[in-house]
Structure P
Amino acid sequence: MKNTVSRKVKISFRVTEDERDFILKKAKLAESRSTGAYLRKMAITGVIVNYDNQELKKLRKSLVGIQKNINQMTIRVNATSRMYDDDFDYLKEVVNEIWQSLTSIQSVLLSLKQ
């Protein structure tokens with residue numbers, strides 16, 4: 001026996017033609033049985049993500065910093081044929097910061113799945 005729900009309340013809203021086409025495309029990609037079912041599902045269980053861009057900016061800054069320092073170390077090694085322990089310590093520290101940032105971002109993204 002089919003489980004039916006009587007839906008008597010109507011909600012409507014206006015969109016542009018491009019927005020309508022985009023919604024229809026997403027409903028099709030989601031393999032939803034209808035556009036209404038897709039919109040209902042998204043309105044009830046969909047997630048709007050507001051994120052703090054500071055973590056990504058910090059990650060980018062660390063990556064740029066490590067790139068610059070690797071270039072400087074390469075120049076120094078080519079000139080002196082020597083690699084310094086401080087250089088390795090710095091690289092370890094920055095890679096650890098990057099790893100922590102990525103872990104934090106991943107944690108936030110995984111929490112959105114639930």
Structure Q
Amino acid sequence: MSAKNPYLTAQNALETPRQVEYRLFSSVTRALMDIRPLIGSKHPADVAKVYSALNWNRDVWNHLMPEVLDEANKLTKDVKVSLINICIFVNKHTEKLLAGEPVEVDALIQINRNIMEGLK
């Protein structure tokens with residue numbers, strides 16, 4: 001099988017960058033919602049799902065940062081600062097969740113939903 005998926009290539013060609021970002025945030029947010037009942041479970045499969053979803057969300061945010069910081073990015077300075085602060089929060093909150101601290105995944109879900117709303 002080819003390294004490129006022709007369906008995804010065609011789909012991405014038809015979508016705007018905002019639509020692609022919306023779809024990505026939608027997918028990762030769904031993964032976060034799916035792990036809600038699994039957080040705190042000691043079952044290895046549940047733990048793996050929780051770690052996978054949390055790390056995927058963190059990776060999305062960390063990969064977004066170079067684009068936010070790029071001087072060619074047309075976002076205002078205030079929006080850039082806000083997005084950087086959100087990324088820092090996502091990283092810290094994710095670490096707490098992975099460490100088993102009593103924090104809710106709902107904060108990450110709500111952040112992503114807010115971003116999705118802005119991408120509409």
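No value in this document is a laboratory result; all are computed from the given coordinates. Keep in mind it's a predicted model, so treat the numbers as computed, not measured. Cβ atoms are built from the backbone, for glycine too; each structure is taken alone.
Suppose mean count of other Cβ atoms within 10 Å over residues 14-21 works out to 9.0; of P, Q, which structure was it derived from? Computing mean count of other Cβ atoms within 10 Å over residues 14-21 on every structure in P, Q gives 9.0 only for P.
In this comparison of P, Q, the computed figure 0.45 for FRET efficiency 1/(1 + (r/R0)^6) of positions 54 and 78 (r between Cβ atoms, R0 = 35 Å, to 0.05) is attributed to P.
Quick one: relative contact order in percent (Cα under 8 Å, 6 or more apart) came out at 23 when computed from one of P, Q, so which one is it? Structure P accounts for this read-out.
Tell me which structure, out of P, Q, gives 79, 32, 24 once Cα extents along the principal axes in Å is calculated. Attributed to the structure labelled P.
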